[in-house]
Structure P
Amino acid sequence: MVATPIGNIFDVTLRAIYILRSARYIFAEDSRVSRKLLSFYQIKTPLVVCHEYNETDESVTSLLAADGVYALVSDAGTPLVSDPGYRLVNWCIRRGIPVFPAPGPCSPIAALSVSGLPTDGFLFQGFLPPKSRARRSVLENIRHVTATLVFLEAPHRLAATLADLQNILGDRICCLCREITKVFEESLRGRLSEIMEFLSQKKALGEYVILVAGHRENNADPEEILFDLSESLRNNSVKSAVVEMLRRHKVSRNAIYKKALEIKGKIL
């Protein structure tokens with residue numbers, strides 16, 4: 001399982017290049033996409049199209065009869081992470097064919113590392129259903145998960161998905177990563193409502209990773225309170241920011257006022 005770049009073509013490991021050059025065949029989700037990478041690194045290994053509709057067909061599995069190394073790649077990132085390959089991997093495991101990872105780029109992990117949200121536990125949900133009713137049903141089932149929630153989304157469904165996230169999960173802290181490692185890479189952080197307001201002024205373009213803070217039973221995480229306070233102080237007076245924090249969170253007035261003065265001093 002060979003991870004390939006998710007945007008920047010230089011984000012490929014030396015091991016990945018070695019495997020792709022020495023393999024008998026490279027099983028690729030879309031040969032047109034993979035050929036660009038192979039051409040750049042002057043790799044001439046034969047490509048075999050392998051997607052969710054043919055990955056266990058004889059046209060694919062018969063090629064694994066001979067001893068040797070075979071590589072599976074997706075269009076971008078780590079194979080099987082919201083990409084085809086699951087059935088082929090299980091086909092190999094059931095027949096005693098060893099399967100090894102050649103780790104590398106993975107957009108959910110890359111986004112998580114820069115999100116500012118807790119990384120000690122996270123739930124990767126991938127792409128949510130395209131229909132709102134089914135999407136909302138999935139969100140209802142995970143709204144009490146305390147780990148950071150990670151989703152993928154296409155630009156034409158982004159606004160509807162963010163709206164459902166806010167309606168079902170509440171106005172949680174979110175990080176929206178776009179076009180990771182590419183020319184127009186961008187990360188937006190704030191409440192879901194704030195991100196939705198910002199995006200209403202511009203057209204959604206590119207591939208998105210959405211990260212949302214996990215559920216808090218009684219009170220927000222201290223880091224979440226600090227984030228909210230810092231954001232509020234950018235546009236409000238200390239008094240207004242404190243009032244807003246008391247409305248949003250169960251916090252001590254004296255403690256939050258002291259912290260507000262400390263942050264405001266650093267901003268100024």
Structure Q
Amino acid sequence: MNFDLTQIPQRNQKPRISGITMVMDKGLSTNEAKNFLSVSHPHVDVVKLGFGTSFVTPNLSDKLEVYRSHNIPVYFGGTLFEAFLIRNQFDDYISICKDFGITYMEVSDGSITIPHAEKCGYIEKLTKHGVVLSEVGSKDAKNIMPPYKWIEQMRAELEAGASYVIAEAREAGNVGLYRDSGEVRQGLVNEILTQIPGEKIIWEAPQKAQQLYFIELLGCNVNLGNIAPTEVIPLEAMRIGLRGDTFTLYLNKKENA
């Protein structure tokens with residue numbers, strides 16, 4: 001850090017297993033990725049190339065090398081996995097991950113219907129090729145899963161070998177964990193946490209109010225995902241009490257009375 005301040009909470013150090021910030025890259029150029037990382041790389045743990053953007057991104061290998069040079073793993077969005085799967089190209093998906101040096105893979109079923117046992121089978125297969133992140137929840141705002149279903153699926157996917165389960169919200173933060181207004185389904189979150197360890201969940205939280213909710217609930221080392229590149233520094237400041245929203249969160253009230 002650039003100067004000394006007392007009463008700053010301790011952030012886990014990279015490489016972190018909790019306190020993760022997952023960034024969504026929706027089409028940065030190679031130069032934009034360089035500029036982004038020039039200031040944000042200490043605070044970025046993993047980058048997702050959102051939905052199917054990797055298919056249409058020019059100079060993809062060059063951009064991946066930028067992230068690799070900072071030891072930041074990258075993975076293709078779950079929508080791309082589903083696009084391969086629905087075309088019966090699962091083996092091709094494994095091949096392109098190998099070709100591009102991708103060692104993190106997301107298994108999701110937000111856009112297509114996959115029997116859950118089959119989804120867990122894909123997780124098991126992909127663990128032989130790298131780190132698996134599995135996404136739970138639908139991208140369809142009309143498909144509201146009851147809490148027990150979230151818990152059931154998260155538990156099974158972790159048992160199948162997923163390193164983390166991602167709680168779905170889309171890039172806008174208005175489905176899955178959230179109402180269409182962006183408001184957190186607090187009862188759902190609390191119920192999930194009675195059964196699933198918080199450090200095993202990456203909560204998609206693209207909106208500031210959503211990030212604040214999880215920091216207040218679970219502390220500065222909560223795992224947060226779908227963070228925009230421009231929001232990484234503001235989020236890190238909020239995590240440690242250096243933004244108005246969390247300014248008093250970690251202060252010793254007696255010393256500062």
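If mean count of other Cβ atoms within 10 Å over residues 164-171 is computed to be 23.5, which of P, Q is the source? Don't skip to the answer; put the middle values down first.
Details: P: 17.8; Q: 23.5.
Answer by label: Q.
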FRET efficiency 1/(1 + (r/R0)^6) of positions 36 and 124 (r between Cβ atoms, R0 = 30 Å, to 0.05) gets 0.65 when computed on, of labels P, Q, structure P
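Out of P, Q, which one gives 17.1 for mean projected area of the Cα convex hull in nm² as computed from the coordinates? Spell out each step's value before the answer.
Working: P: 17.1; Q: 14.2.
Source structure for this number: P.
Going by relative contact order in percent (Cα under 8 Å, 6 or more apart), which of structures P, Q comes out largest?
Numbers: P: 16; Q: 21.
Of structures P, Q, the maximum of relative contact order in percent (Cα under 8 Å, 6 or more apart) occurs in Q.
Since every read-out is calculated from the coordinates, none of them should be taken as a lab result. Not measured: the values here are computed from a predicted model. Cβ atoms are built from the backbone, for glycine too; each structure is taken alone.
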